[in-house]
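Any read-out appearing in this document is the output of simple, stated calculations on the displayed coordinates, not a laboratory observation. All of these numbers come straight from a predicted model, not from anything done at the bench. Cβ atoms are built from the backbone, for glycine too; each structure is taken alone.
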Structure I
Amino acid sequence: MAGLVSGRPEVAPGLLAALVVAALAADAGGYSPTSWGWSSIVLLLAAALTFAFGSRRLAPLELALPALLAAFAAWGWLSLLWSSDVSETVHEGERMLVYVGGATTLVLLGRRSRVESILALLAAAITSICAYALATRLFTPGSGAYQVVSVDPDTALRLARPLGYANALGALAALGILLLLGFALRGKSVVARALASAALVLLFPTLYFTYGRGAWLALAAGLMVLVAIERGRLGTLVRLLALTAPAALAVVLASRAHELTRVPASVAAATRDGHRLAVAIAVLGLVAALVPLGLDRVERRLVFGASLRRAIVVTLAVVLAGAAATALVRLGGPQAAARRAYHAFNAPAPLVKQDTSERLFSLSGNSRSEYWRVAWREHEHHPWLGGGAGSYQRFWLAYRPSALPVRNAHSLYLQTFAELGPLGLALVVCALAVPFGAVRDARRHPLAPAALGAYVAYLLHAGIDWDWEMTAVTLAALTCGVALLLAARGEEAQPLGRGSRVVGAVVAAVLCMLALLGFVGNRAAAAASEALDRANPSAAETQAQRARRWEPWSPEPWRLLGEAQLEVGKIDQAKRSFRHGLGKDSGDWELWLDLALSSSGRERRAALWHVSRLNPLSPELKELRGSL
């Protein structure tokens, strides 16, 4: 690491970011506590070593990003004092260490001269993940999609590997598309532009097979930002149309591969369609690689005068205005259009297995209005401090209008407002807004429009989904934000003083140790849960005992221990374990349910009363009551 820091290799920060993002994506998107445990250890250790072996002074905006993220994390940790779910609050704090460590390390290692390598390696990492995901659909279509527990009836049809959540894969693909477009437009060499253009043919079908409407909206917003801050907007728009044409054709062909877009008649038929589509994508990739060279030759021969440019712009404006007016007339006017949009948002989404295109063009929010109303209700219950970081899941169970197993509010901003109050929302918004302060100076860098477009796409998508919990997606977006900060830097600053380096190294090392302690405890709890799933209560009991020692604040090890003891008939020991867990957190409905299962008479009735109070729509509660 010393050589990495002192030698200042150009690829160091980009390689670190790309490897961590790719590894997190491969590890179910970085969703689980063990995933953000190891990743925060790596990033914080890198930060500590960077401080120790030399670091430069940071510009105000560069310092503001990790500082505000750290303040947001500290506010989340402080919410332990009033949280209704201490275990989840600790988990949220542990996840935040990934973002604090990632932002800190990248701004310390980064330089303006490294922006291109950072974004190139990140784009390569995203492309590799999407290529793997697409290959699972094309070559092994009968093996399932590996999706996080979801209420979506189309789970098995939506491409989710390896992240485990289709919408998160779609968001990551959208970020990658915008970065690749930046290189296809402004790459330093024809080879770089050709490779980026060819890679687009992989990412667009990947995005299509996720059937994620939010990711397409985020991509559209990112494209508008990219075009808006490019200097030659009209020329950029023309080049974008040419660059995306082969990828668009790949999407059209993917939509016509019916055995891949619905429940296949047979695995053999789906595999045959997959192989055909793979050949078509390969051919289109070769064609796409030639597009940048063709654009270069055309632009040298074709010159747009000022009058012709104005005519094209006016024509486009008239066409768009006419299309908008026609749509409003067909919908019955603005009020009728708004009313239809509202009802469509609250309606269930069409099923992929029935009509793929209908789902992609549907305005349904997939029950998001219900999630958001419950989040707002939590805010009304705790208007100033919120319910505590990670408390939404427990509040949802108590007040949900339907029996949907939801963990997140599907909006970073609204969930933060509900859990951490106005101050928490202000901190996360200010932290994520920092890169916008660098846009004016960063525009000098040719890749800044693409980085900003990708960053805006993430911010939009995070407002309608739970990208914040998928650390692979959020870390990729923060890398784009840091690239903007680095692109805005002029002359390099002086090295940090010895005192500042020592303080920074010590703080990073302490946080690294905190992440290590959390990782060990979370890994033991995960091992206990996995052992229970394998019907190995002896191993589960051993791992639960280990987790109890490393997580003395958490009720989860006691629940796992009690379930392992209950599995082998140690009923009295199991009841004691459940009571120990409830002594740490009386709001854990699963512990009350376990206690009811292991008890009888008055104690069972009392435990069931607590379950009905904490999770009234629990199907387990209904089943248990029906058996009495």
Structure II
Amino acid sequence: MPFGAEVSADGVRFALWAPGASRVELELGGAVDAMERRADGFHVLSVPGAAAGQRYAFSIDGRRVPDPASRYNPDGPEGPAEIVDPRAFVWDDEGWTGRPWHGTVLYELHVGTFTPEGTFAAAAERLPYLAKLGVSAVELMPVADGPGARSWGYDGVLPYAVRPAYGRPDDLKAFVQAAHREGLMVFLDVVYNHFGPAGNYLGLYAPQFFTSRHETPWGDAINFDGADARPVREFFVHNALFWLEEYRFDGLRLDAVHAIVDDSDPDFLTELARAVEREIAGRSVHLVLENAANEARRLQRRGDGTPSTYVAAWNDDFHDAVHVLVTGETTGYYEDFDRPAERLLRCLVEGFAYQGEPSRHAGARSRGEPSSHLPPDAFVEFLQNHDQIGNRPFGERLSMLAPPDRMRAAETLLLLLPSPILLFMGEEFHAPSPFPYFCDFDGDLAEAVREGRRSEFAQFFDRVEELARLPDPNDVRTFESARIDWTFAADGDHADAAARYARLLAIRREVLLPRLPAGRGRGRLLGERAVTVAWPLADGSTLTLVANLDDRPLSIGAAPRGELLAATEPLGIPLDEAPPWFAAWLIERTASPDPFGDGDDHTKEQRR
């Protein structure tokens, strides 16, 4: 790695890209030594005898700054870094080669609130529970170091360093190793679109790291495409490789790539994906995007079905359509889902609901690209995630907003989809804890965040007194309210929900997974709020969904073929009527060229 502190048998080599600094010094063990400036803007110094465990910092023209590529800052980003030898951890998972992507069940968690202790070590103790539940991959919200002890993780400023509140680097490696022992993949959420608002000193000594040519919600954009962009791009490409190689993560989820502004060709995202494919050999690694722009071109497949760059994207369109159906909410971005069953059907059959159509919420601007040629495993479907819960004023989970019958229908629909799916921590037992936005800032910045939240949600409140109830993101009680209380998992309705998730995920693992991947589905509307879709599976069988997300029963007409795998309530076969808030899955062991039995191509009908 060209950045940071590199440990060797002889000592440590330190390197900092600081093209805007006239003098850079290394502070180590009480000594201050000048670093050699190279023509490319790097300042380097090799120190014989330096070793892991020592602390160091850089001094820029007399001002101390942290190493932006530090592997660990025990006292947070404002303190000195600790030299870490990445070879010191002894791995015992040499036989682990990963898992295939299709059929993945992701379980997103926030390390600080997943357990009472809020550490990597405590989270590792719950991995056997997740494996037994039927999860196949754990996805960690960002763990990169940033200001304060409490954070969602998207305010990180040291993208190579783990947050000290969660543990040391070896604690995270031990977590990954423990997951592999349970047969679980581990994904990490990484943020390459911005740095947090406090503790980032890159602009002081490397102003070329940012550019005013592009604007983002956080101010000047990271310079991925201008003059001197090469070291910037390498900083993040090496970061991706760092997590995949040193920590043996099985995949990365790249946050909000629609906010990365880059006019180069190939662009940064393409370069990163190619570097990962080139450098990581001998095991399966998967790159997933969050991309509100619905850029289907980033999910293209080669002739053999493997992804040319990114394996999948989070499908917010699926979430939004189901959310509108089960809650009736139509404010904010939900206004784009005024025909939710139609939008849902398009997601199930073609991937994205918006494939270039104008978005009312985006001021009639077009959103998305055609995605109907992509397979189901190019889309990660979910009912909840940290954003969809935490960006609500009070952080309510879906189970707090929708009645039980609607939740059962939505969950039955989700859990047997032939695409990768994602659960948010505690979702499986309808955890009663909210997940509000929280952070740990001081002074003016804390007040600015507080006021920003009030302004954002003012439209949702009729009276000032109601707005005053909005949780303060900087109050430790807001953070504590988000902690999972695991005692509920074995109690009453919560236990029933957990049993339902486990039962459906067992069917997914035992019946569906061996038959994946699935081909593109064909579907039709059964009514204003009901759909049916059939997918061809790899073994020649056909998987069929019937879902009635309405308060009224519905006559299905031509009954779908196959044996019943699961349903919200037991019904006879053939299935000719769907009760209110009903979802059922059927499988036909032989191929069905006309799954609906009426000779029509309903896929064409849906495209029209």
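For this structure, a couple of remarks:
- Parent structure of the calculated result 0.05, given that FRET efficiency 1/(1 + (r/R0)^6) of positions 245 and 509 (r between Cβ atoms, R0 = 30 Å, to 0.05) is the read-out and I, II the choices: I
- Given 24.8 for mean count of other Cβ atoms within 10 Å over residues 93-100, calculated: source structure among I, II: I
- Comparison of I, II by mean projected area of the Cα convex hull in nm², for residues 21-84 alone - largest value held by: I
- Origin of the value 34, 29, 23, where semi-axes √(5λ) of the Cα gyration tensor in Å, for residues 141-500 alone was derived from one of I, II: I
- If relative contact order in percent (Cα under 8 Å, 6 or more apart) is computed and equals 21, the structure in I, II: I
- Computing helix-only ellipticity at 222 nm (-39500 (n - 2.57) for each DSSP H run of 4 or more, over all residues; to 500) across structures I, II gives -24500 for structure I.
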